[in-house]
Structure formats: C-alpha cells, structure tokens
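These are the structures, in structure tokens.
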Structure 1
Amino acid sequence: MKKLSEVGVYSDFPSFAHFEVRFSLNTSVDRAVALAAKGLGKLNSFKDTIETSVAGHSGAFLVDRSFEVGVAEGLYFNYLDDEEVERIGKVLRSAASIDFMIYVSYKYRKGIRFVSLLPDRYLVRINFKSSLIRTFQLCGMGRTPSYDIIVLASSLIDTGAKDQGFEGVVFNIESLEDSRKTEKIV
C-alpha cells in the first residue's frame, strides 16, 4: 500500500515550469481541493473541435480534441474517475499542493477515416500554499497551449462548484506568466 504522503504528489515534477498562473481562492483549501479534483475529473469526458495545423499539409484543419486526466501518486497517475475524485476529496484535505497529468489527444478526418495526431501531455501542479498553478509540457506540439488548459480546467471547476450550490468562482486568476519569457501576459 502506498503512503498517503505520495497521494497527489508526482515525485518527478520538474523544478521549473513552462507556464505559471497566480490565483486566489474564494473558499477554504479543503473545499478547493475537492472542487478541483471534481472539476478536473469532468475534463475526462470533455470533447470539442479546434482548428489547427496538421504536419505535411498546408492550411488549418478541424480536429477533434479529447482529454484524459490523472492524479499523481508517487511516480504514477491514477485515472481521475468518480471513485478517485471521492478518494482525493477525503485523503487530500488541506493539501499544500496536488499534481495532475493532462493528456490531450487529437484526431482529424482524412477521407472517411480518422487519423490520430501527436498528443500533448502536461503536468499541472496546483499549489494552494503559494497560490500558484504551474504547468510543464512533457511532450507534443502544444496544439492546446498551457493557458487554454488552465482556463478550461478553471471553467469546469467553477461549473462543478455551481452544481453543488457554490456561488461565484473558486479560483480567481490574478496573473499569467509564461516562464519561457520575461514579460507578463495579461
């Protein structure tokens, strides 16, 4: 059995991030952890269509995009289904931070069949103590920028919170910073 201290923490999370977001909470850390897990769990069933480039072809194409989210446990990630969301809500009350992996897959129609494109994989750390969300892109072309991942996740967290009777937003995004640049993104 894994130690509880490993639940929610990816032991190989990089020391630097590609993208950072400062936030403030409109609720307690206990509730924010549970709402974040539930909202990111909803990302697992989220699908949409985006316009993007496809290697070897000129122009932009409509591409189906889908997500998978896992919560860290040591060196591994557990699929964030309803059972895992409930476990995280109980085990990680008042956690200082929680780590997720977000896998974004893409498919586009080529004739009558769908063709898979190179997926993106992101590590996301929500640090409740320092009020910072950090992302690190593990692989892929970045068809979905880190900023979009954070905004989409925050939106799903807020939607889930409203479904539970919470008024307002859970995470107030205060500033965005691309760690690869020195300028602030507003």
Structure 2
Amino acid sequence: MTKIINFTATCILPELLKFFETKGKEGKSQTIRPKWKYKNYYSGQYAGMTIKEDKPPRFKVGEKAKIQWCQRSKYQWFDRRNGLGISNESIVKEEIFTLNLFNKTLGIVTISEVFEIEMGRRDSFEYITINGNEYSFFDATILNLAIRDGFEDQGKMFQYFDNAYDLSKSPKPFYVYRWK
C-alpha cells in the first residue's frame, strides 16, 4: 500500500500543481513535517497526561508516495483557484475542460531525500539548522529550502511554520521529504 502525503495549505497549492503539470521540472518538490507527535496516556503513571514524543521518519529514500489534496474530503475534484471541493457533478463536467479543476490524487512520487532540520527564533532572529549547520534566514540555502517547499521566500515559509507550530517558544525539529 502506497503511503499518502496530504496537503491542505492553499498558500502552496499553485506550486504543488505546477510540479505535476511540468512533470517535476518546476514547483513544490518537498514537504516539511513535524518530527514529533503527542501521545495521550489513559492509564499508568502518566494517566491524564499528553506527552510530546519524537517519531521516526515516515518515508525512506526510494519509497513511493501518493500526493493528495484534502485526503479526508468527500470531494474528488477541487477548484485550482482556491482549493475548494466541487460537489456539483455538472460543474465538474463543465469546468474540467477549462482546466480549472484538479483531482484530489495529484500523482505518485519517489522519495529522493530525507533529512532533519530544526527551526527556531533566537533574539528576534529566525534560523534553521540543517545537518548540524545553523543558517540565518538570509542564507541562499534557506531560500532554496523555502522555494522547494512551495513558498515565495523564506519569510513566508517561516511565518507559515511559526503560525502552525509557534517557533518562538523553543526550536522545533522537522523532517524534510524531497521527491522526484
């Protein structure tokens, strides 16, 4: 069974679609996912507690992954302008010819790289650590990371992850999965 990488963030949708439209020559070619999970304990010494635990990488290099948009949605077709599901079958038949729709399953990719990063903020400065090397957000390495993840620049990428995971409290570890 092929594992799924699900996307719902409309800010990266155009770049995600571009990857499949250009057969991988342009567009979003990676995803950054948390390296932790929260586990609820219902019995024993930790009963009633939620504990943050590290988790292993979900994918290995060489594995196939299915890229989907709004995996849990009941809709099969979505509007490329806003990522919203289309429920009316007659609209699907009309719009599919204008290329304004896309199917929830975008395609199958092969994982080409898996590595860890850490994102954080120290003294009002954002940074990312990759393989033990710390980079400021103005470094070209970080711009490349942001663009490959479907963001216009590193500032928009950091803002997205800060809103989602509050990077100001402590540095957060993530996995980067790149594909072809």
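Can you tell which of 1, 2 yields 1.9 when distance in nm of label points 7 Å out along Cα→Cβ at positions 27 and 155 is derived from it? Before the final figure, lay out each step's value.
Working: 1: 1.9; 2: 2.7.
The structure behind it is 1.
Given a value of 3.8 for distance in nm of label points 7 Å out along Cα→Cβ at positions 51 and 67, calculated from one of 1, 2, which structure does it belong to?
Numbers: 1: 2.2; 2: 3.8.
It was calculated from structure 2.
Comparing structures 1, 2 by distance in nm of label points 7 Å out along Cα→Cβ at positions 59 and 107, which one has the largest value? List each step's numbers first, then the result.
On the way: 1: 2.2; 2: 1.3.
Once distance in nm of label points 7 Å out along Cα→Cβ at positions 59 and 107 is worked out for each structure, 1 has the highest.
Assign the value 30, 22, 16, calculated as semi-axes √(5λ) of the Cα gyration tensor in Å, to the correct structure from 1, 2. Intermediate values should be presented prior to the final figure.
Values: 1: 28, 18, 17; 2: 30, 22, 16.
It must be structure 2, since only it matches.
Between structures 1, 2, where is mean count of other Cβ atoms within 10 Å over residues 43-50 highest? Show your work: numbers first, answer last.
Details: 1: 13.5; 2: 8.6.
Evaluating mean count of other Cβ atoms within 10 Å over residues 43-50 on every structure, the highest lands on 1.
Read-outs: derived from the displayed coordinates by stated rules, not from any lab. Keep in mind that this is a model prediction, so the values were computed, not measured. Cβ atoms are built from the backbone, for glycine too; each structure is taken alone.
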